[in-house]
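**Student:** Before anything else, here is the set of structures, which you'll find just below.
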Structure I
Amino acid sequence: MAMNDTMAAALSNIWNAEKVAKASCVAKPISKVTEKVLSIMKDHHFIGDYKAIEDGRGGMIEIQLIGGINKCGVVKPRFSVKKEDYVKFEKRFLPAKDFGFLIISTSQGIMTHIEAKEKDIGGKLLAYVY
């Protein structure tokens, strides 16, 4: 089975486990981008700790859930965002102002839309979480 979007699989896995109040879940396979998105989610207290496990088949990642996610998902297609367009996409993907994050891939790495606004840079929308 070919997996096209590892991040979409990981985030839907997390959200499904979160909906049924599981303490942890396993996402596989993993990618560097997925790991970076998870580290942002951890920094903002949406998930607990996670650890990558290399199994020789694309690896997997075990994620501790803390019940902090209302919804998370990837943004398809990955829209390009100019720094002045963040408000439009916040309205589209987040339920309220200053509630949750858009996760953006920029020329300076992967970050939340708030950091990207501060640095005055645009990028590509990857995911949202609130």
Structure II
Amino acid sequence: MQLDTVANALINIKNSERAAKEECICRPTSNLLGKILEIMKKNNYILDYRYVDDKKGGYFVIKLAHTINECKAIKPRYKTKKHEFEKFEKRYLPSREIGILIVSTSKGIMTHHEAKEKGLGGRLLAYVY
């Protein structure tokens, strides 16, 4: 039984990248996972993704760009204020300019760079570099 769809999908993506596969299939799906994949696509960590409805809950087919070194879900999902992102950048990312933290804010799911610009805090969901 799989409990965390985001963590399972990110581990699946990382393992498929390391095995040099062109695409991977992630199931089960969720709206949260879809928004995280959209952010990864916008930041060029994956090429494309699509949702396939198979009448059993569906799955995502993700085309890999082979640019991911590490991607994981952050557990527990820490609360952060707008001025606390630097502490978590030091903890999860290798350098200040490398990688993104994915944050759930009151204005939606976004990267920590966008949240800093908008002056928002939120909960940390995942990191990618």
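Read-outs: derived from the displayed coordinates by stated rules, not from any lab. As the structure is a computational prediction, the values presented were derived from the model and not from experiment. Cβ atoms are built from the backbone, for glycine too; each structure is taken alone.
**Student:** To which of I, II does the computed value 3.2 (distance in nm of label points 7 Å out along Cα→Cβ at positions 96 and 120) belong?
**Tutor:** Values: I: 3.2; II: 2.5.
Derived from I, not from the others.
**Student:** For distance in nm of label points 7 Å out along Cα→Cβ at positions 16 and 48, the calculated result is 2.1, so let me know which of I, II that is. Don't skip to the answer; put the middle values down first.
**Tutor:** Details: I: 2.1; II: 1.4.
The structure behind it is I.
**Student:** 4.4 is what came out when mean projected area of the Cα convex hull in nm², for residues 32-79 alone was calculated for one structure; which of I, II is it?
**Tutor:** Values: I: 4.2; II: 4.4.
Working through the options, I get structure II.
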